[in-house]
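K.L.:
Several structures are given next for inspection.
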Structure P
Amino acid sequence: MSTSEKKTPSIVFAITALLSVVTFIAGGMFIFKLKLQLLMFFSWLLVAIFGKMLGHTYNELEKGVFEMINKAMGACIILMAVGALIGAWIASGTVPTLIYAGLNIITPQFFLVTSLLLCSVTSLVTGTSWGTIGTVGLALMGIGNGLGFDPGITASTIICGAFFGDKMSPLSDTTNMVAAVTQVPVMTHVRHMFFTMTPALIISLIIYGVMGLQHNSLQVDNQQLNLMLVGINEHFNISFIAALPMVVVFILLLRRTNPVLAISCGALAGIFVAVAINGADLNTSFNAMWGGYKGSFDDPMLTKLLNRGGMTSMLGIIVLVITACGLGGMLRTTGIIGVVLDGMAKRATTPFTLVGTTLITGYATLMLTASCYFANVMTGTLMTPLFRKAGLKRENCSRVVEDAATLGGPLVPWSSNSLFPAQMLGVAYSAFAPWCFLLYLTPLVSLTYAYFNINMPRHTEDVKLATEAKQILSSSTP
């Protein structure tokens, strides 16, 4: 069938196709307990059937699959590097040293606040939420366990801090991506996000502070705490030298080194410390970057906490990223996603409806594709012209796009930004999602600003009229 014979899906057809995919995946997960990766992969067949109805061959859809997967390869490589880093940093004693120091310094009443702030600063400096979760976050989970905190609440502070810093960092890939898509200078984009993120962060800190004060009255399991301290001391050389691999990564990222190179160098620095300083076996330490660290601990909590990492631990998430992006590429090639999002966008005319529609679009795209990269690009591309048409500056759009497509990632159970922390921290989605206050509060602050027309900078009337005149002239030019 020729290109001219391809059909544009109607809104009813598009919604039917999307509901069929969602029903297939959700039903397989929650009713039959099937693996999400397999469900994502076989949903390609379902979309291929709808594509056939619109005149698309599978080969044409496959091109869309490869295009989207190609865009996700950067994330997959970072995942492999992070897996290697975690295995190396446990072997070198870097993560155990952080846990040991935290258990001796941090008090229960300030732990949740400290965890949120520490992860925020780390992610802000490094520009990587996954790197923060897999290193500092992993250490904080051990500290939280030793202090008797619910793992889900501890994980929520780590996730909120990691994604806050990632969103506000000019080194972050998503921050630069959204700024580029919406054509906003990256520092203008970061400064504008400050006004919504700061109130949400302060409220979150207050809530976690109150929760920490309440925990102070509970009985901390000192026996468990002592078991962890003794176990760490027995198996690792706790010293400042063990923290040097982390310093290497921070310095490289601050110098704007490519994240893959910085993380890989940090992993090799960890192996150097393990072998040259701590006297560990080269073969065992090096292989920890592939299969993860494997130690024999008397304390089962340490066994669960420290026997992890390695590239192989990331394979499940990498497969999910590939299959989810492939699904998104198929849906985009058929025009199904575009039709649904266009229908939503045409109803947005006021600042409040624009912000609300942008948030809905970001969340919907995340749920359909499980890819924050696709959601950021699609939402930014679709909504930026509408903000301009309403006389609102582009940074309004860029800010709200990140509120949904970046911060919404951990709230979508099948998103890689949800599955990664769940697997890395050893906590189920249902355990941490209810406590991620920052991720819920930030979009609410954006909606409040839009409703009361606060912090919604506009173009001057002269600029707006000139822009409209230019559009009219360009459209009338033969």
Structure Q
Amino acid sequence: MLRTSLGFVGVAVLCLVGADLEISTLEPWGELGRIGWGFLTPDVSALSRVGDALVNTITFAFCGLALGVAGGSLLAAVFNQSVTVRAFCACVRAVHELFWAFLFLPVVGLTPICGILAIGIPYAGVFAKVYAEILQEADRRPLAGLPAASGKLSRFFYGVLPVAYPDLRAYTSYRLECALRSSAILGFIGLPTLGFHLETAFREGLYAEAPALLYAFYLLIASLRWWVRPRLVPIYIAVSFALISTDVHLSWDNVRRFLTYEILPWPMRSDGYYAGTGEVVFDLMEIGRWAWDLTATEVVPGAWNTILLTQIALVGTGVFTLLAFPAICRHFNGRFGRALSHYGLIVLRTTPEYILAYALLQLWGPSMLPAVVAILLHNGAILSHLTGGHANTLNLRVDQPQRRSDRYLFEVLPRVYGPFLAFLFYRWEVMMRESAILGILGIRTLGFFIDSAIAEDAIDKAVFLIGATALLNVGIDTISQIIRRRLRVRPGTVFTYD
């Protein structure tokens, strides 16, 4: 494990050489002071203007989650038996929610159905994988008490589901928090959620209004345990679908045109476009030249920058986690210190990385630095919570070292390091998706070129680039699985698949 860790550190150091980490703003500390003062003096009156956005954030999340759970449950039933289903799930979850929203914008416009599909489709891929793994690892001993003639459905509902239900419910509850974050950031592309007002506030320098909106979002996430009860969730979902139903206007002509014409490579459509006939011509040579040029000029540089950013953020996340988790561990910190550190980590992991990067971009300018810091803070807070929680379950020996540094290095760290690596490698694919999507902010990752293609109404280019992003994520996920199997590390929890 040590050699693997040092190898990744070495790769990250090499990536630092080619990464753009320049601070280009003239007076970043003055801007930081204004942002800090805004967080201390939030403009609470701004909340009166975002009631509809807050409701939309919640309804999009519930509807998208319901769609994801329904699709994921069906796919989970055959996930382990079908290579095609596993490949399909890997592809759909490899594409970030914002990229899915970009794909649906030309078809349905800035409507609720765009946000719901953008959340529900990738979540279906995630739920399929996680639900299948939870069911596969469920204790099978209760099955021995069932009659031998019991059918498959009876064995599942009476022998497997009751055992797996607590984990299934806990993971679904966790994904609701993730869905709320996803719903909020969809506002950055114009959908009427909380992110729309956050972007406007940051863009216009309203640093007292933006923190008020963030605080409202923190309270929303923190209050989930009190108002989201299993028996009430079906009611919330029904009400959410009822609220958005009046705004759903789907044109099947747009769907047909998108699937059969607009996503086709430009060389197939160019002659018919200029002639006004809409004719499609299949010229293999021209299509190959189009794909090659796009790969050389946009896919390769975008993928390279995405990989650089991801590897730096991956190691940065690991370092942050190893330094931060003792703050919430009972073996190193008192009750008050643990509580304070715990709430600090909650804020960092609740704040969407897109919002963190957007705020840091105003501070430091358009380089990879804001993205690296945003990704490592967000993911580091999640991993610190998981690693610290694992460390809290350890019972140390009677003759444990008295010095905290010795206790950390020789007693606790060796026992949590394997699960920590598993947590980190599970997050690797997530960081790759985040690195790609942060290109929308002007960082030249794959998201930058996808955003440019959407702005140019070049849907064929956007689809090609999103496909390249998905393949890159699937490749990283495959490498991560190989490394985890080789190191024989497991996290022992389902809360690692964000």
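K.L.:
Out of P, Q, choose the structure whose coordinates give FRET efficiency 1/(1 + (r/R0)^6) of positions 48 and 80 (r between Cβ atoms, R0 = 30 Å, to 0.05) equal to 0.05 when calculated.
P.N.:
It must be structure Q, since only it matches.
K.L.:
Figure out for me which of the structures P, Q the number 4.6 belongs to, where distance in nm of label points 7 Å out along Cα→Cβ at positions 64 and 288 was derived from the coordinates.
P.N.:
The read-out was computed on structure P.
K.L.:
19.0 is what came out when mean count of other Cβ atoms within 10 Å over residues 40-47 was calculated for one structure; which of P, Q is it?
P.N.:
P
K.L.:
Computing log10 I(q)/I(0) by the Debye sum over Cα atoms at q = 0.13, 0.17 Å⁻¹, for residues 112-159 alone gives -0.49, -0.64 for which of P, Q?
P.N.:
Q
K.L.:
In addition: So mean count of other Cβ atoms within 10 Å over residues 144-151, computed for just one structure, reads 21.6; which one of P, Q is that?
P.N.:
Source structure: P.
K.L.:
Sticking with this one: Tell me which structure, out of P, Q, gives 21.1 once mean count of other Cβ atoms within 10 Å over residues 88-95 is calculated. Provide the component values of the computation, followed by the final result.
P.N.:
Details: P: 30.6; Q: 21.1.
Attributed to the structure labelled Q.
K.L.:
OK, next. Comparing distance in nm of label points 7 Å out along Cα→Cβ at positions 104 and 456 across P, Q, which structure shows the greatest value?
P.N.:
That would be structure P.
K.L.:
Additional query: Of structures P, Q, which gives 23.5 when mean count of other Cβ atoms within 10 Å over residues 384-391 is computed from the coordinates? Let's see the in-between values first.
P.N.:
On the way: P: 18.5; Q: 23.5.
Computing mean count of other Cβ atoms within 10 Å over residues 384-391 on every structure in P, Q gives 23.5 only for Q.
K.L.:
Upon calculation of Cα extents along the principal axes in Å from the atomic coordinates, which of the structures P, Q produces 77, 49, 42? Please report the intermediate quantities before stating the final value.
P.N.:
On the way: P: 77, 49, 42; Q: 84, 74, 51.
Checking each candidate, the match is P.
We did not get these values from a lab; they are worked out from the coordinates using the rules stated. Owing to the predicted nature of the structure, the values given are computational and were not obtained by experimental measurement. Cβ atoms are built from the backbone, for glycine too; each structure is taken alone.
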